[in-house]
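Rule-based calculations on the coordinates, nothing more; no lab input. None of the values given here were measured: they were computed from a predicted structure. Cβ atoms are built from the backbone, for glycine too; each structure is taken alone.
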Structure P
């Protein structure tokens, strides 16, 4: 099993990247040699500062990588609107559904490589209790298995919902089991029609213990996070003070407090903060390393994590008429429709967005990575960041032909 080889790791949190030797295959990030043209930096500054002034978000982190060079690395604003703690390169954000690619996809790609799962095996065979509608694991990973978008946990499990925030003896393992039983009992449509769903991702973490004898967290740490030198984690308050973590929302309905350092997603919260669909916290630096590893065909810092063909399979469009890859999102097929990625992004590009505001995207054809992290639903869900089309406009800037000086 891979060990944490600190001597060769290039720790991105310090942004201390080095160059490659002439004959060395360069798979890591390099800082300080190339930067965005000042005129384009000013455009990005203007877009972000305007969004902050309109209270679309209190602050954000942006990192852009071009040809493995970190060409843009900037923090804006504050953790909240009291303007006391500025965003910096160690600020952690709740990345919501980006958890699907930054955690679940890693487990699933490793399982696929090790031939422990067959993508064309029925979902109900891996997880007995699901309706046998013919949907395969491949269907589920591309969001076309016939699963609902989600479930109303408050209605399905009202006592658990209440106990999660009121009972000091609350048992997240019992809650996880009951929630998964509820999901399996839901009627499913015929597979083949795209409908984004969190539900399958409630179950995939179970694969880590089933096939590797490790918890989901320990699997990710041992096989990926520690060797990559990143600090992505669930439940960060176990290790870090709240001052390092951006608050997500002022929850006036359920938790009756500011959600900071604990997962925002209610179902993930009821599962103890650990799920395959949400719950991961990360810095922009962490995600830049992760995406560069994928862009380099599964390799980073001289360590081979995944095979190039595995990464290519999961990040390619899985079914005709459905833009999605396996776990990963892709640009819209119909270019008359709007999506978060720039319309200049290639069809080969891939990434994910999250409800709390993150946008993480890589483009193999243009050798470009954009990491945008924010807490745009703080203090409440105005969704103004989407109305302003901020992430798309920023992404557009990084496709300028004379971007780098």
Structure Q
């Protein structure tokens, strides 16, 4: 992806920064000229925008509002052509406070002198991105890949490489606002990943977006490194969904890593504390139970808990009870119910299933029953 840092290191552009302390990790996805400050209806993020001072200065409030809009949509930069003395103090203060990249373009420089080199770099990077994404898709779905026949524009596939795969499920965008919010989150994630590459804490990454979610390959030259530990804060509360994380495996085992990450993402509801990341090592034990829950010859084992399909509230209660390490107070707090209500629901589960949630052997049956019902729900979707 093209960032401002990459752009200025590869190309000498006649642009004067209004504020030297701007964010150089901003992503550039397109470059265009705007003749109005009313841009919120079509922005998607990553736009490198050029504007004249006349268009910008109809009202001081319009210029400040435009800047705030560009920041919220994670646009790449704003280039203003004209006399800098005409810019309002309020606008300049807002630029300095936000660290948003704003540049001045001399009057004798045409827009094409800026747009042409940017578009040329975008075209080249688009081809490289296409090759990387095809490589990623192939590795995720091929159990025994032959790397000798593959090509990467950014990696030497003849050297030992390691990969961690992350999988996240997302909601389908039903409105334009939903789509823009997903684009904002995607750009935010890519900016963080690009920064990790720039800091040499990550060698490369491949982000694949599918209808159901995102698949991310984090690629390293070393199996374990301190840099890998610094990656995880990238996936924080700003990403409102859960990621399943694989072990760090050789690049040739990307398919296995993908299966691990997918399983971890699917099992995150069994982790006691809600976290953005669910590592395969945390749920590896459940993989054995998962296989039992899918075994057709053992379906009679789940006859006790099958009735809970008709009682989603009780199923949710039982799931949260196990997720909270069988702590009544924690469970009731998580469900926002009185502890006596929780006790009543657990007794109701006992009555319906005949299984005692305080008895060890029955706990196993109830726990396996939850996994089995969750698997059935996934299959039905």
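Out of P, Q, choose the structure whose coordinates give log10 I(q)/I(0) by the Debye sum over Cα atoms at q = 0.06, 0.09, 0.12, 0.14 Å⁻¹ equal to -0.34, -0.68, -0.99, -1.16 when calculated. Value -0.34, -0.68, -0.99, -1.16 for log10 I(q)/I(0) by the Debye sum over Cα atoms at q = 0.06, 0.09, 0.12, 0.14 Å⁻¹ corresponds to Q out of P, Q.
By the measure distance in nm of label points 7 Å out along Cα→Cβ at positions 105 and 217, tell me the structure among P, Q with the highest figure.
Evaluating distance in nm of label points 7 Å out along Cα→Cβ at positions 105 and 217 on every structure, the highest lands on Q.
In this comparison of P, Q, the computed figure -0.43, -1.36, -1.36 for log10 I(q)/I(0) by the Debye sum over Cα atoms at q = 0.10, 0.20, 0.21 Å⁻¹, for residues 145-264 alone is attributed to P.
I have 25 for relative contact order in percent (Cα under 8 Å, 6 or more apart), calculated from one of the structures P, Q. Which structure is it? So the calculation was done on P.
Tell me which of P, Q gives -15000 when you compute helix-only ellipticity at 222 nm (-39500 (n - 2.57) for each DSSP H run of 4 or more, over all residues; to 500). The read-out comes from structure Q.
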